[in-house]
Structure P
Amino acid sequence: MEIRFMTVDDLDAVMEIEHRSFSIPWSREAFYNEIEQNHLSTYLVVEDGERVAGYCGVWLVVDEAHITNVAVLPDYRGQGLGEALMQRIMKIAKEVGARVMTLEVRVSNKAAQGLYRKMGFQDGGIRKRYYSDNQEDALVMWVNL
């Protein structure tokens, strides 16, 4: 497995992962803008051979990093790819001076919460009705870097 920065050439694979992972997937244009226009964002992909198996994105604003999304193809889940992506993005955030990292996760997504807690994230609060598909609350989590 190789982790590298996401490029425009990865967008077809990223859209497959996005559609297989989320009930409200981001658009191709949103990802394009993130990697080509947003100077505050950093996106990584993990490859198995030549297949993109997962990705992770972060916004780096002054001394804070905010995870925008993390997703792994269903066939590759449970193999540590999400954790590897998170570790690399945390390392990058530290290197550019981020002191804290935050994210939102569905309150029902216990698997993701378990991964984040394993990586040192703590519960920070609830964003009521954060997800527009079903009005589910989001758990805000944070970690000191």
Structure Q
Amino acid sequence: MAFFLPHLTNGWQVDQAILSEEDRVVVIRFGHDWDRECMITDETLYSIADKVKNFAVIYLVDTTEVPDFNKMYELYDNCTIMFFFRNKHIMVDLGTGNNNKINWAVSDKQELIDLIEVVYRGARKGRGLVVSPKDYSTKYKY
């Protein structure tokens, strides 16, 4: 489903996508279209794109094609989702210790919608860090 979502093919396009959006959250998936985790995430992003179009816009960036942000945002994982609002990186406390990004495959549509909505509401209030509606820490799994 990655081919249905808009791709950003160079650093300038990524910067313009983040800079030009005034009223919506910019959701960027960094990774590769051929990666399994990214395929799962892209499927979920595509399925919710129409539902969140009023408060979020979704883009895909290939980290091999656009390596400009790999060191800046520490994009070492196969698939990474990051949020931006009015040219500001919005961090999300997911309970994992890494507040900068989501670095696993997201397959639940409603969870992702809720997460984007929390980011949007917090960012509109001027917050740079929002708390996820679900705790993704592993302390309860053992």
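Nothing in this text is a laboratory measurement; each read-out follows from the coordinates by a stated rule. Predicted model only: the values in this text are computed from it and were never measured. Cβ atoms are built from the backbone, for glycine too; each structure is taken alone.
Computing P(r) over Cα pairs in 5 Å bins from 0, in percent, for residues 70-117 alone across structures P, Q gives 4, 18, 27, 24, 17, 8, 2 for structure P. Look at relative contact order in percent (Cα under 8 Å, 6 or more apart) for each of P, Q: the largest one is in Q. Any idea which of P, Q comes out highest on distance in nm of label points 7 Å out along Cα→Cβ at positions 78 and 110? Going through P, Q one by one, distance in nm of label points 7 Å out along Cα→Cβ at positions 78 and 110 is largest in Q.
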